[in-house]
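Just below sit the structures, each encoded as structure tokens.
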Structure 1
Amino acid sequence: MPPFQTVTVSENATPDSKRWHLIAALLAQPLLARVMLLGTAVYGLISWWGLPLMVCPWKNLTGLPCPGCGMTRSTFALLQGRYRESLNANALTVAVLLLWMIVAVGVSIPARYRTAWIQSIGRWEHRSRWGLWFVIILMIYTLTRWILMM
């Protein structure tokens, strides 16, 4: 087999439609989605009650915040109507909460409607490439936080 292969692609070839499916892939595994939602809720309740939580290993190791640092504080501030404080703690909280709401709706609806929901979310994910944009924004946001801390 030669080290380089020539690949020809016709103009009407369709790309792999599942390449950008993140939410749809999670919704296709409802047990995993439910366990992740439950874990998030338990973590939130433990934090709400003021019990000690795990320290961020990334921040502990490097002294710099990870992309998720401040998200719990941001969520609680958002729920209490303190929007500026929420934004200062972690600006991406609203996007992550929206993702979790979409997942919660997807695993809560009856199975006969879930397939159409997953397909609809999958089409949207494929068209918008939101996963790629979210990762790019996440990287820019994290790097900006690091630069501002120095």
Structure 2
Amino acid sequence: MHRPPRIRVAALIVQDDRVMLIRHEKDGRRYWLLPGGGVEAGETLEAALRRELREECGLRQPAIGGPVALAESIAPAHVRDGRHILHVVFAVDVTPGALALVASNDGAIRNHALMTRSELTEVDVRPPIQRYLARYQPGDPFIALGAAWTP
């Protein structure tokens, strides 16, 4: 049984041709996510992204552009938790050196990294959008990446 969709906002931060990712560890699994998180009731997408970037990366005044990508993660019927997540990815400009990479209150967050585009193919990114991240260039048009699920 599926739960109602949850909206997750994420920041696509590119610096010196490297993409910012956050390493999570849950239930014995390690994977990487774009910085961001869930939208709370009554919160705009941009306000949620600003809050998450402050909490996860120490960013106080990021320059948030428009959404650049949309992806869905829908658990298959046999997966008990029934997750359905709508990922809204925004382009975010950050002044070089502004990433404080503060310790997060989220117990699942273990690390931060600015990864080269070639490194993206070697890590488990959730949702699995490594190919998109590897070819993204600022100014690219919005793209719907479709459904992508990783158990």
- Message: To test your reading of the models, identify which of 1, 2 gives -21000 for helix-only ellipticity at 222 nm (-39500 (n - 2.57) for each DSSP H run of 4 or more, over all residues; to 500) when calculated.
- Response: 1
- Matching 4.3 (distance in nm of label points 7 Å out along Cα→Cβ at positions 82 and 138, computed) against labels 1, 2 points to structure 2
- Task: Using the calculated result 19.3, 62 for Rg and Dmax of the Cα atoms in Å, pick out the matching structure from 1, 2.
- Result: 1
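Every read-out reported here was derived from the displayed coordinates using simple, explicitly stated rules and does not represent laboratory data. Remember, predicted model here, so these are calculated numbers, not experimental data. Cβ atoms are built from the backbone, for glycine too; each structure is taken alone.
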